[in-house]
Structure P
Amino acid sequence: MKLKNICIKGFKSLEDVDLPLNHLTVCIGANGTGKSNLLSAFYFLHRIAEGRFSYAIAKAGGAHSLLYNGPDYTKKIEFTLTFEDYVYHAACEPSSDDSLVFIQEDIKRSQTVPGGVREVSHANNPPGYRESVLIRWNYDLLDGKKIKKFLSDASVYHFHDTSDTSGARLIGPISDNFSLKPDGSNLAAYLYLIMNQYPKHFEQIIETIRLLAPFFHTFILRPTAENQEMIRLSWQEVGSDTVFQGHQMSDGLLRFTLLVTLLMQPVELRPSIIIIDEPELGLHPVAIDILAGLMKSASAQNQVLITTQSPLLLNHFTLDEIRIIERKQGYSTIRTPDQEAIREWLEDYSPAELWQNGILGGDPSVILR
């Protein structure tokens, strides 16, 4: 399923935004413009499909912290996701205990019939429910199953924590390999799965890591001697028998390894949409060049959505793949660059140069609060 557009209303700074998506979509914006709020919206959609919507609201501090300008100004939050053949719509309003309850939820599907196309609506959710109808629909209802699968896949990957206590460096259950976790904390277990079941992909991951780190030889992935149910990240350098542990890998190399694993994992293991928050963080320019190529390759089979502030990364993409996030008078806006308006600039300047000089927009000096 391809997500063509997402409309968000009343959620944090996203008072009323439309985000059209391609196979590859790159969102850029200054600090505080709303990039994190956009990613947060996908996080809540993910929780809807999990049946943990109420939990996510409570963890975020209650409904009042999610409603644009608070409950006195905004009366409901709405999400509308438009796919090629489906439209999923959910609307929620605050309750007396500072939670959110569904007041409307439905899926509409375009169906070709003799003489044209008609819309078929499925299973409206009766008002007042705290969790989505998606978790109650019978799995025989294919439309609901497809939407639930997409939303379940809509995790936001943020490999920012590469400290000594980050999960990717620590010992963990070898069976924790259903998917790569959003923070990469099960990296060793997931690489172990790929090594044993998809050896060609495992070798491709290693070869890609060597493009950035020629000294890297391979991963040493096996159950620990103390407990066969546990595994930790270990690796070797070229020409050395020394086995290094995860805590001995540099922050940049660990983060690059996580990104390579995410983007080069077997297609059948990938989520429907790969969402990455600031993938350029702490990476060498060479790594950013490699990363851009991996994103383009991955987008041939799966949608890829990233947020970034990196001019180096931006230069690898076309203007129709770029979305500008700005904040004016307290609310966020999202737009695609007007190529005709900047046509003359494009003859002499790259997208990154246009971004850095404020021609594309997103200049923090013009943000009006």
Structure Q
Amino acid sequence: MMNVDLLVVGAGPAGLSAAAAAGTHGLDVLILERGHQPGGQLVKQTHMFFGSKEQYAAFRGFEIADFLLDEIKSKSNISLKLNATALATYDDGVWTAEIDGKYIKIKPRAVVVAAGASEKTILFPGNDLPGVYGAGAVQTLMNQYGVRPAQRVVMLGAGNIGLIVSYQLLQAGVEVVAVIEASPQIGGYLVHASKLRRMGVPILTSHTVKSAQGAETLESVTTWAIDNKWQGIPGTEVTWSVDTLCISVGLSPLCELLWQAGCEMVFIPELGGYVPARDKNMTTSIKGIFSAGDAAGVEEASVAMVGGRLAGLSAAEFLGINLPANEKIECHKQLEALRSGSAGARIRAGLTKLQGGVSC
């Protein structure tokens, strides 16, 4: 049995930030990361971040991952375990994990679940052909492992991920023939869309994929326009000769451990689906369990870092640490700024639906 003050599930931007915040106040922290490399989505992000200096603006994602890891390594009271999968939680407060092939029991005094999210997909004929990928998988191949994943690509989805990965594909010498978006408007930042348009990539709104074709692997993709009821319009079909279709239609929070722990869960489409009901300090309905990052609601990595820090501070406070008055206040200010403006309207609408109508 391992006894720790704080267990953090996930070593992405939220989990690392939570551990660093709690560790700064002297807590004994254990981080479990099921992958072989910490940093989560940051390690494959080569674009520069927006925001402010507190969120590492003007630095690239993989650089930010190194900053967070350096902070973790500087604290002897924080332990990071890789190839470590959190398996279950039990009524007596024991959590179990598989670490390097061994079954381990952990008894934490508090827990931050920052398990991230998984890619969504959609149904259409041929969606199981080799060559149909999630955009995140393509980004991993390209930016993390140096594998050129395609020759010609259609991107489905014009959110930030779809736009950013399309630009990174162009940088890697891959031809992006079109970006297809079902909504009437582009979902991502216009600065990303403008870069693609300047490079001659058409972005077709109110369009979706009708089918994918190929004998053994993907050979072509047929798209068509859709009406205001999201139904395909016959006669608008266009077939693109490509070897890859990237799907970027959103993420689903990974909340299995929160469900198992008995946390109250609510379905909020604006935050990606089912998320834990929580207050503005990332506290779930179960005493001593906190959530952060995409597992608490899908947002940007900058929000994940600030929200993770807030969760770590809240866990420290729960465990009896007297925090400086301004620490949590500063986190709330940063979150408010990151969610401001028209770009944050959807997230703000989702947050007001959380337990008690509390806007986080």
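Each value in this text was obtained by applying a stated rule to the coordinates, not by laboratory testing. Computed from a predicted model, the values in this text were never measured in an experiment. Cβ atoms are built from the backbone, for glycine too; each structure is taken alone.
Output the label of whichever structure in P, Q has the greatest value of mean count of other Cβ atoms within 10 Å over residues 147-154.
P
One of P, Q was used to compute P(r) over Cα pairs in 10 Å bins from 0, in percent, for residues 235-322 alone, and the result was 15, 45, 28, 11, 1. Which label is that?
P
Thinking only about distance in nm of label points 7 Å out along Cα→Cβ at positions 131 and 211, which of P, Q has the largest value?
By distance in nm of label points 7 Å out along Cα→Cβ at positions 131 and 211, the leading structure of P, Q is P.
Given a value of -0.76, -1.02, -1.27 for log10 I(q)/I(0) by the Debye sum over Cα atoms at q = 0.11, 0.13, 0.15 Å⁻¹, point me to the structure among P, Q it was derived from.
Q
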